[in-house]
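Participant: Next up: some structures, all given as structure tokens.
No lab work stands behind these numbers, since they all come straight from the coordinates. Model, not experiment: these values are computed from the prediction. Cβ atoms are built from the backbone, for glycine too; each structure is taken alone.
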Structure P
Amino acid sequence: MVLIGITDGDTKEDMEYICRKILTTRMWDNVDGSKRWCRSLKEMDYEVLLVSQFTLYSKFKGTKLDFHNAMTPEKAKEFFNNFADYMRSEYKQDKVFLGAFGEYMNVNLTNDGPVTIIADSKLRDL
């Protein structure tokens with residue numbers, strides 16, 4: 001599962017960068033488990049669920065959350081759909097699934113390891 005946060009400044013280049021990272025970063029062990037961090041999502045032929053998550057761009061404002069850093073829902077929906085289309089064009093259409101944009105969803109995630117990776121196109125050099 002990939003939680004996608006979209007902010008106002010995101011561009012096609014950001015989308016392409018993040019898509020490449022999702023598909024090619026070596027995050028899984030090889031098949032027999034003898035070597036760690038050596039296989040990518042593409043190499044493992046895994047499915048991927050993309051879930052738009054505007055709360056990733058929240059910030060604290062006193063005791064409330066502020067979501068002004070997130071892209072507006074109308075623009076974000078178009079950006080998210082373009083992201084999904086690009087991911088499908090770079091991988092396999094039948095392996096890329098989408099959460100319902102802008103809907104309340106009950107999604108279960110098993111964090112194996114636990115490992116959580118943050119990829120931010122604005123922080124490429126870190």
Structure Q
Amino acid sequence: ALALAVGAGLGIAGAALQGIFRNPLADPGLIGVSSGGALGALFVILVGVAPLGLATLPVAAFLGAFVLTMVVYGLSRSDGKTEVVTLILTGVALNAIAGGLMGLMNFYADDEQLRNMVFWLMGSLAGA
């Protein structure tokens with residue numbers, strides 16, 4: 001049931017982004033939402049800080065996605081306007097940077113952390 005709810009939420013988020021950008025090819029990966037969330041989650045796994053208990057990982061993922069999306073939006077604004085093409089290109093560039101940072105985190109992680117990172121990135125619902 002949880003997997004169905006997660007899948008439905010992802011579908012709604014994807015449809016909303018396609019509607020906002022008026023582009024059927026738009027997805028969360030293009031503007032940095034996915035990579036920002038992954039970056040936040042992997043950081044928490046690597047550092048091992050859990051001040052909020054079980055909620056730490058989802059909160060970190062949300063904050064990472066929000067921060068990277070705001071950075072993309074801020075960098076793509078020019079003269080008080082945001083062009084869709086500029087927004088997408090900025091998102092792709094920051095997505096690549098975030099991917100590099102995630103690779104660096106994987107490099108520094110120990111075996112247990114790396115296993116947790118890979119399972120989280122693959123969409124594990126363990127412990128949910």
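Participant: If distance in nm of label points 7 Å out along Cα→Cβ at positions 5 and 109 is computed to be 2.5, which of P, Q is the source? Numbers along the way, then the final one.
Facilitator: Details: P: 1.1; Q: 2.5.
Structure of origin is Q.
Participant: A value of -24500 was derived for helix-only ellipticity at 222 nm (-39500 (n - 2.57) for each DSSP H run of 4 or more, over all residues; to 500); which structure in P, Q was it taken from?
Facilitator: Q
Participant: With Cα extents along the principal axes in Å coming out at 45, 34, 23, pick the structure among P, Q it was computed from. Could the numbers behind the result be given before it?
Facilitator: On the way: P: 48, 34, 32; Q: 45, 34, 23.
Of the options listed, only Q reproduces it.
Participant: Quick one: FRET efficiency 1/(1 + (r/R0)^6) of positions 85 and 101 (r between Cβ atoms, R0 = 25 Å, to 0.05) came out at 1.00 when computed from one of P, Q, so which one is it? Spell out each step's value before the answer.
Facilitator: Details: P: 1.00; Q: 0.50.
Comparing all candidates, it corresponds to P.
Participant: Taking distance in nm of label points 7 Å out along Cα→Cβ at positions 21 and 77 from the coordinates of each of P, Q, which one would give 2.7? All intermediate terms of the calculation are to be shown ahead of the outcome.
Facilitator: On the way: P: 2.7; Q: 2.0.
Value 2.7 for distance in nm of label points 7 Å out along Cα→Cβ at positions 21 and 77 corresponds to P out of P, Q.
Participant: Which of the displayed structures (P, Q) returns the greatest value of distance in nm of label points 7 Å out along Cα→Cβ at positions 13 and 37 on calculation?
Facilitator: Numbers: P: 2.8; Q: 0.1.
For this comparison of distance in nm of label points 7 Å out along Cα→Cβ at positions 13 and 37, the top structure is P.
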